[in-house]
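Each value in this text was obtained by applying a stated rule to the coordinates, not by laboratory testing. From a predicted model like this one, the values you see are computed outputs, not experimental measurements. Cβ atoms are built from the backbone, for glycine too; each structure is taken alone.
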Structure P
């Protein structure tokens with residue numbers, strides 16, 4: 001359950017990252033995807049054209065407003081902060097079906113289906129733009 005209190009959300013997010021460190025990659029990604037799917041959804045919080053001013057992970061949790069882009073960004077931040085050697089590539093991708101997180105060149109797709117982590121054999125809609133981990137790393141600080 002998603003906590004309405006920032007300190008509890010911060011603690012829960014820290015617990016999530018700690019749990020995921022000990023899991024195999026696919027299990028960790030599934031848990032991260034499911035955790036972020038609990039967020040209270042509200043449309044139009046973040047926009048791709050403003051990506052240079054998107055919030056850092058802690059501000060994102062503090063703001064507690066999650067459109068599809070914000071959820072994907074939270075997923076990406078969580079994976080990035082795990083600093084796992086088995087995550088070789090990480091991208092945020094915009095497509096007509098939503099905003100996806102692509103891990104390891106799209107081998108794993110998150111923020112599409114809350115109950116599963118999809119793999120590249122899935123039928124991905126056309127991607128219109130992407131931001132890779134290098135472009136988003138400045139937001140983490």
Structure Q
């Protein structure tokens with residue numbers, strides 16, 4: 001699991017104290033996640049940071065161009081924490097960013113297809129993005 005930022009001792013202490021004050025359902029979620037770690041949404045493949053935990057145990061996450069190739073940054077609400085898995089930071093050669101120009105969309109079309117429609121697109125053994133059969 002990768003941390004997208006390294007917390008200070010004071011931040012880690014504040015997180016522990018915050019978790020201790022939560023009601024049981026969100027506390028159980030907070031025990032499984034931490035705000036400075038990077039997670040992958042299993043359902044979409046996006047790398048996300050956790051923005052908040054709700055009393056019903058659902059979370060909201062940030063999807064940004066810092067860790068993904070996306071058309072725009074957003075916060076997504078109502079995410080089941082079971083849809084999150086720890087992941088690594090993007091590789092140095094991975095295209096990232098948001099607010100893409102038309103040329104950037106064209107240059108990264110295969111990656112966008114894979115991110116937007118993983119139900120239709122996949123990688124072959126060579127790493128190329130191909131339409132699923």
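One of P, Q was used to compute mean count of other Cβ atoms within 10 Å over residues 36-43, and the answer was 17.4. Which one was it? It traces back to Q. Here Cα Rg over 2.2 N^0.38 Å was calculated and came to 0.96; which of the structures P, Q was it taken from? Here the read-out was taken from P.
Given a computed value of 14.2 for mean count of other Cβ atoms within 10 Å over residues 76-83, which structure among P, Q does it belong to? Could the numbers behind the result be given before it?
On the way: P: 20.0; Q: 14.2.
Structure Q accounts for this read-out.
If distance in nm of label points 7 Å out along Cα→Cβ at positions 68 and 84 computes to 1.4, which of P, Q did it come from? Please list the in-between numbers first.
On the way: P: 2.5; Q: 1.4.
Corresponding structure: Q.
Starting from the value -12500: which structure in P, Q was helix-only ellipticity at 222 nm (-39500 (n - 2.57) for each DSSP H run of 4 or more, over all residues; to 500) calculated from? Attributed to the structure labelled P.
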